[in-house]
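> Okay, got some structures for you below.
Just so you know, all these numbers are worked out from the coordinates, no wet-lab data involved. Treat the numbers as computed from the prediction; the structure is a model and nothing was measured. Cβ atoms are built from the backbone, for glycine too; each structure is taken alone.
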Structure P
Amino acid sequence: MAIERTAIDGLLVVRWETHGDDRGFFRQTYQRGELEAALGRAPTFRQGNHSRSGPGVLRGFHAEPWDKLVYVVRGRAFCAIADIRPDSPTFGEVATFLLGDAPGERIRLYVTEGLANSFLTLEDTDYLYDVTDEFRPGLVKPSVAWDDPDLGVDWPVTDPVLSEADRTNPTLRALFPDHPRLV
């Protein structure tokens, strides 16, 4: 097992060995104690979520007020995580990953509160994410345009399937017009 830090504080890659034979495979996907050691605090997951999307669906960028542990159990997704925390030294930076059911892509991402998560499905995909708080109606979650030029994500498609909300997300400049990294 390995928990790898990324250039963005609070974004971790959780990687476990897969044990397979002619019956299939077994893979552990996380241990709370190891996450606690890597984070310096104990995450407590309060809700589990499962989304299923067809090919070409793009969801996000969404920055909910909780940590999340994401995992693709079926299919493949191109995942982009953006730091939209205005006081962060890595504000505006993005890290991308391939997540899925293929060797090298069988990882989990730990996404700390305030980081914006987005993913594009490359085929029929089941995307699971455990979160450290429960959803409440009326919850405000900052969102950023998927094609924001300041984030500069090189998405593998140019015309994704988007929700109406994701079609109208503001840019980082609209959210933080006076931020020194955007001026």
Structure Q
Amino acid sequence: MGTISSPKKVKLFCGIISSDNKVKQKSFEVLEEKFGKIDLISDVIPFDFSSYYNTEIGNNLKRSWIAFEKLISAAEIAEIKVFTNFIESDFTINNKRQINIDPGYITPANVILATTKDYSHRIYLAKGIYGEVATIYKKGGYIKLPWSYPDYMTNIAARFLLKARINLMRQLKKL
């Protein structure tokens, strides 16, 4: 029989998609107020991997990621996703979102995303939220899984995730 133990803390991050820099900056302020200091911001890339968000959020979408200094318990991610959905609704005009905010967390071994959508490779967490292993860390980098989103496999995403993982590993050593 295995021994039950408490899991290590994880690194909270959010993936952001928007075409409006002012909305994005305001969302950063709200997120920082709730989760503490942002310690890493990725470069921005065009979000041209899918037209999924175009009807609702608009064209010329940009993708970026942010990570937070304060580590969290993985068990918090469902509540965090509920909160980010609330932020999205605050930035709604005529029933259309101006921003998409997808929280997730980084562990030494993988990247987990929170979502409201069930699918074969997702597990139910709580409060209508599912978790997905988006990519795993192996041999110094992140590897593509059959369901990995293409934007998470870009060089910009890889640099962000690797830097966030390095920050996480440093922080875990201090605990």
Structure R
Amino acid sequence: MNAMTASNLRSAYGGESQAHMRYRIWAQKAEKDGFPTVARLFMATSDAEEVHATLHFKALKDEVGAFDVTSGGEFGYGSTSENLQGAINGELFEVEQMYPAYIAVAEMQNEKTALSAYRYAIEAEKVHAELFTKAKEAVDQGKDLEADVILLCPVCGFITITGEEDTCPLCNAKKELFKEY
């Protein structure tokens, strides 16, 4: 694997791993603040970020050893509204800056496994940003997110709050594989 793609994968792995834990912490805060559906959304998205971290880690299967990993991470433990804004900011950074740059490098270096992992992640992150925005709008009105169901595709990290899909729109996984929150 080309060194730059490997470095980018390690960075993406680090960022997704941090998001995984950050969203678990923010889920607990949302629950305490009286927003149980927002808490479920944070937990589903936490697991989606674990899916992305796993894809990146597996793409690095031949990269063995210890590495310093530089990755961006949102910090702060505020109100649920503030935490949702932090989540939106992090997701949009990935969609607008990080993954487009990583995809461009992987395309230039013809790194197909990295490209697959990045493409699943960027498309799922777009959905995450939309769902967090919807949740923040509700919380800012003093309401919980309205969602009868929250489902996660364990293959690519796609999340739905409608459950209308028969297959994942990103990776075509069957709905029967989805995890419910």
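> Matching task: -9500 is the computed value of helix-only ellipticity at 222 nm (-39500 (n - 2.57) for each DSSP H run of 4 or more, over all residues; to 500). Pick the structure from P, Q, R. Present the calculation step by step, with values, prior to reporting the outcome.
On the way: P: -2000; Q: -9500; R: -20500.
Answer by label: Q.
> One of P, Q, R was used to compute Rg and Dmax of the Cα atoms in Å, and the result was 16.3, 58. Which label is that? Kindly include the intermediate steps, with their values, before the conclusion.
On the way: P: 16.3, 58; Q: 15.8, 55; R: 16.1, 49.
Considering all the candidates, the number was obtained from P.
> Who wins on distance in nm of label points 7 Å out along Cα→Cβ at positions 62 and 166 among P, Q, R, i.e. which is largest? Present the calculation step by step, with values, prior to reporting the outcome.
Details: P: 0.9; Q: 2.4; R: 4.0.
When distance in nm of label points 7 Å out along Cα→Cβ at positions 62 and 166 is calculated for P, Q, R, structure R comes out on top.
> Given a value of 4.9 for distance in nm of label points 7 Å out along Cα→Cβ at positions 22 and 46, calculated from one of P, Q, R, which structure does it belong to? Mind showing how you got there, number by number?
On the way: P: 4.9; Q: 2.5; R: 1.5.
Of the structures listed, the value fits P.
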